[in-house]
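The structures considered in this document are given below.
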Structure I
Amino acid sequence: MNPFLYTLDNKRYHTLNYFYQQKFHSKVFKISLNGGFSCPNLDGTKGYGGCIYCSKSGSGDFAGKKQDSIEKQWQQGLNMMHQKWADGKLIAYFQARTNTYAKVEELKKKFEPVLNYPNVIGLALATRPDAIDDACLDYLEDLNKRTYLMIELGLQTIHETTSKLINRCHTTKEFDDMVKKLRSRNINVIVHIINGLPYETKEMMLETTKHINQLDIQGIKIHMLHIVKDTPLATMYKKNPFHVLTKEEYVDIVIEQLEHLRPEIVIHRITGDPVKEDLIAPTWLLKKFCVLNEIDKEMVKRNTYQGKKMN
């Protein structure tokens with residue numbers, strides 16, 4: 001018998017599907033969009049060159065094309081969704097780069113029209129903790145009263161040595177402070193972390209998870225570092241190859257991370273989706289469902305579940 005309650009498909013962690021069904025009583029889909037935003041780590045406001053792992057699409061490999069209108073991107077995403085599923089409620093996901101890095105007037109031009117598209121029940125914004133000022137917070141608070149809003153904050157790691165190495169250009173304290181500010185306005189926070197960052201140990205990755213578990217967050221996305229072409233990370237890897245996690249190591253780390261997370265935290269993602277043509281390593285990431293299946297099987301084998309090590 002599965003000891004974990006927050007699931008509809010016998011998973012042992014709090015699935016996004018379960019959360020959506022409980023909240024919206026419907027299948028819910030995200031449509032990824034490219035709002036044409038920049039990043040404070042690209043234009044010199046905070047740093048130069050961006051994070052060393054970031055692809056040319058700004059982590060928006062499956063978002064629309066920057067040159068296309070939001071409306072065109074939306075229709076393309078909708079058409080792709082309808083090839084697999086007939087219907088469902090929709091969340092507009094502004095994914096590429098930093099989607100609060102602009103004046104509020106510009107944000108409104110991008111976000112407001114989408115809220116009126118048919119079947120849209122929410123908005124997800126991928127951003128950084130250093131790219132939300134007070135005026136933006138006021139606008140996000142207003143949005144949150146009108147739609148289901150999720151702010152996806154990149155943390156990646158709590159370890160400052162790693163953060164400097166990957167050119168993250170914000171601190172863990174900045175992240176923690178922004179989580180508190182968002183939650184003071186009742187805005188949902190989804191945290192991104194990356195496993196397998198250069199020279200990090202399993203213990204360091206678990207420390208990152210334990211840290212965010214102490215914060216008032218509503219969801220998490222767990223990524224595996226993947227090295228893609230034409231990035232500073234690819235150059236680093238070519239000059240001085242560092243250890244890339246094996247599939248078995250990744251599965252083991254993810255399971256232990258889940259064990260240290262509160263059961264009510266929703267697991268939005270548990271592995272990555274690299275673009276095959278751009279991927280250098282690890283190639284095992286291309287078989288996403290094999291990774292998911294291995295996590296499921298190993299959790300059953302260990303008789304474990306999300307939050308078990310919090311008891």
Structure II
Amino acid sequence: MKGIGQASAELAERYFALFVNRLAYTLQSHTPGANGKHYYYRPKQDRRLSLQTICEHLNGQLTAGLYALNPKTQRSKWVAIDADYENALEDLLKLQWELRQDGLEAGLEKSRRGAHLWIFAEKPLLARHCRIYIYNLARRLKVPVKGGSGLAEGIEVFPRQDQLGPDEFGNAIRGPLGIHRATGRRYWFYGADYRLDAQLDYLERLRKITESEIGRFINGLEMPEEFRPKPKVELPPYDPTRPQFRILDHVRPTSKRGGNYWARCPSCANHGRDRSGDNLAISVSDSRKYKCWAGCTKEMIRAAVGHPIRVRRQVEYGISAHDAQ
């Protein structure tokens with residue numbers, strides 16, 4: 001492993017103060033699956049994130065994923081903007097510069113395929129307000145957002161939801177300054193020496209956004225229509241004898257886990273993505289419920305298999321699937 005140091009309890013406490021907003025977390029698997037991918041999973045034991053776990057993360061013994069949104073408060077300590085497409089770094093630099101014009105300092109972290117831009121709050125902010133601010137900023141700068149206007153590639157914003165139910169987790173993102181299991185590398189923030197203490201010094205110096213500032217920034221703004229949560233509807237009981245679109249007639253599952261089949265997303269494949277063949281989750285109990293975890297919409301998936309949805313239905317089906325980055 002490259003760049004492994006020995007993190008002290010004091011460094012773990014500083015890291016905890018910056019990044020941990022709830023005690024639920026995920027772990028990246030040490031060994032890859034059959035397709036070579038290192039999956040994230042919620043631990044069955046030690047489910048509450050501890051300083052010891054943070055120490056092990058910083059020392060490279062494990063790799064933790066962090067959740068932005070705390071369902072008890074619907075607030076987040078930070079916003080992370082993930083970009084891993086062609087020209088992604090250019091878009092993140094554009095966002096970083098524009099944030100600076102608002103008086104905000106964002107930390108730019110290298111990643112395996114692109115980079116992450118992190119914005120920290122003085123005190124946890126409502127996730128909905130953070131998302132309104134970033135989505136409108138991206139729209140103004142013409143930065144692509146994954147899933148918007150049918151885009152399969154673009155930035156992803158964490159927190160991914162405006163709010164969560166008490167038993168919901170949302171989406172986790174790899175915790176910074178750990179070791180990526182697939183590459184054995186630590187990805188550093190630009191602007192500071194490649195030492196854990198220097199990196200945390202740098203992040204702590206970044207100017208944090210206040211609640212009054214976010215209120216001023218979003219005054220008069222709403223979430224753009226294309227990114228608003230889709231209303232959920234109850235499906236009628238599944239009738240396998242009734243003629244209807246079946247996603248399993250068009251894709252071949254590569255694995256089965258967590259109550260879902262996993263398959264290559266046809267829309268991702270058309271864009272040269274999903275080489276591991278497992279972006280698409282399909283409910284085992286009801287194949288009408290399927291979701292691309294790379295952000296492709298049902299309209300995009302149906303169009304990719306030659307069966308477009310004739311009338312756009314504002315429905316998003318929930319499935320039991322692992323939240324991972």
Fill in the blank from the handout: With percent of Cα pairs over 21 Å apart, for residues 137-208 alone computed for every candidate in I, II, 54 is reproduced by structure II
Problem - Structure responsible for 3.8, with distance in nm of label points 7 Å out along Cα→Cβ at positions 49 and 81 calculated and labels I, II on offer - result: I
Fill in the blank from the handout: Highest-scoring structure on mean count of other Cβ atoms within 10 Å over residues 73-80 (candidates I, II) is II
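A value of -11500 was computed for helix-only ellipticity at 222 nm (-39500 (n - 2.57) for each DSSP H run of 4 or more, over all residues; to 500); which of I, II is the source structure?
Values: I: -11500; II: -7000.
It traces back to I.
Read-outs throughout are calculated quantities, based only on the coordinates presented, and are distinct from any laboratory measurement. These numbers were taken from a predicted model, which means no experiment stands behind them. Cβ atoms are built from the backbone, for glycine too; each structure is taken alone.
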